[in-house]
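Only the coordinates and a few stated rules stand behind these numbers; no lab work does. Computed from a predicted model, the values in this text were never measured in an experiment. Cβ atoms are built from the backbone, for glycine too; each structure is taken alone.
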Structure I
Amino acid sequence: MKIEALQAIAKEIAECRKCRLWTMRLNPVPGDGNPNAKIMFIGEAPGYYEDIEGKPFVGAAGRLLNQLLMGLNREELFITNIVKCRPPNNRAPLFDEIAACAEYLDRQILIIKPKVIVCLGRYSTNYILKKSGIKIPNSIAKIRGRLFSIDYQGLRIFAIFTYHPAAALYNPSIRKYLVEDFKLIGEIIKNNL
């Protein structure tokens, strides 16, 4: 049932024309992973390699994500982005693009019903916080490294907000915070899932 529902969303995304991004993409990137995942990772938008392969986090940021997972198998997770098509030149997603695409993410969350959501980067962080009725901080640094219990459209979910792995590729000082946050994720999995 979940597989079919996620496949239906992927088909809608492939046919989507709600914003300009569909005109520039090679492949939509609806998300990938286990439909029964207890942990869902949400990034910002597909990049160059994601656009080519149609899968999230397969480029350099994806390789770093795999290292940070510290033994977690990607097949156990569900990984997606808030925006499902690559913005030109890997620019940040625009507000109207997020607004056009967000319903797909909302539906994916409601279908998968993860116990933990990990937001990678400020755009997914801001969206999930706003959707959960939590005040958005002016920096991820103010909320990273902590576990939040949120109400997401009637689902009680744990949430962790951290930097996007791509940020650590451009600013190596961020990597230590990502490592700390992923250790927290590992502890949560060990103790709560």
Structure II
Amino acid sequence: MMTPDRNPTIEGADIAHDADLLGEVLQCYRPVARYLRSMTHRVEGNRVVGDAELAIEQSCYIDDTGHLNAVDALIGYNQMAYYTIASLVRNSVGPVFGDWSMADFHRRHLSDMVIADTRFEFRRPVDARRFRAQLVFDSIEPYRSGSAERIALRTSVAFGNDTLGGCRGDVRVVIVDSAQLGTR
């Protein structure tokens, strides 16, 4: 794991799994809905790539379907995205999240991170009892909408057991500042 006093550029950082941070990030989920088990990250150019291990011992909302379904895939995605952002913040990586504090992350991670668009394609069944995933932050772009500052994340995700070809998806996340919107 990188030391918090470093503030590297986004390129070339590797971030090891941090079990304490994962526990902190998943605390907002009910225990039965904590699917993410571990995740490491590497930075490739301007992209952040996370490799994860997940397990769904019991779906948090439905009887066992025997395979990963869209709802549980989105829950797993959400946990990986939160943990990825928390890892970037904790390790001061990158020009956007490297400037956040952990207090900023905790203030914003539930209220300000909005899934704006999502598309999943299931190519073959994925055994949800234990599976792998790769989440890629393809782009992290700050922008303005009127007077509001926002961050757009274009991401892609793949799930599978032996290979990552069982399910693929694209998810666009917008991080708003709900304090600026008057919704707090």
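When distance in nm of label points 7 Å out along Cα→Cβ at positions 36 and 148 is calculated for each of structures I, II, structure I gives the greatest result. A value of 15.3, 45 for Rg and Dmax of the Cα atoms in Å, calculated from one of I, II, originates in structure I.
Quick check on the output: 16.8 is mean count of other Cβ atoms within 10 Å over residues 44-51, derived from one of I, II. Which one produced it? Could you put the intermediate results ahead of the total?
Values: I: 23.2; II: 16.8.
Working through the options, I get structure II.
Quick check on the output: -13000 is helix-only ellipticity at 222 nm (-39500 (n - 2.57) for each DSSP H run of 4 or more, over all residues; to 500), derived from one of I, II. Which one produced it? So the calculation was done on I. Comparing FRET efficiency 1/(1 + (r/R0)^6) of positions 52 and 172 (r between Cβ atoms, R0 = 25 Å, to 0.05) across structures I, II, the highest figure comes from II. Match the computed value 1.1 of distance in nm of label points 7 Å out along Cα→Cβ at positions 28 and 60 to one of the structures I, II, and report its label. Computed on structure II.
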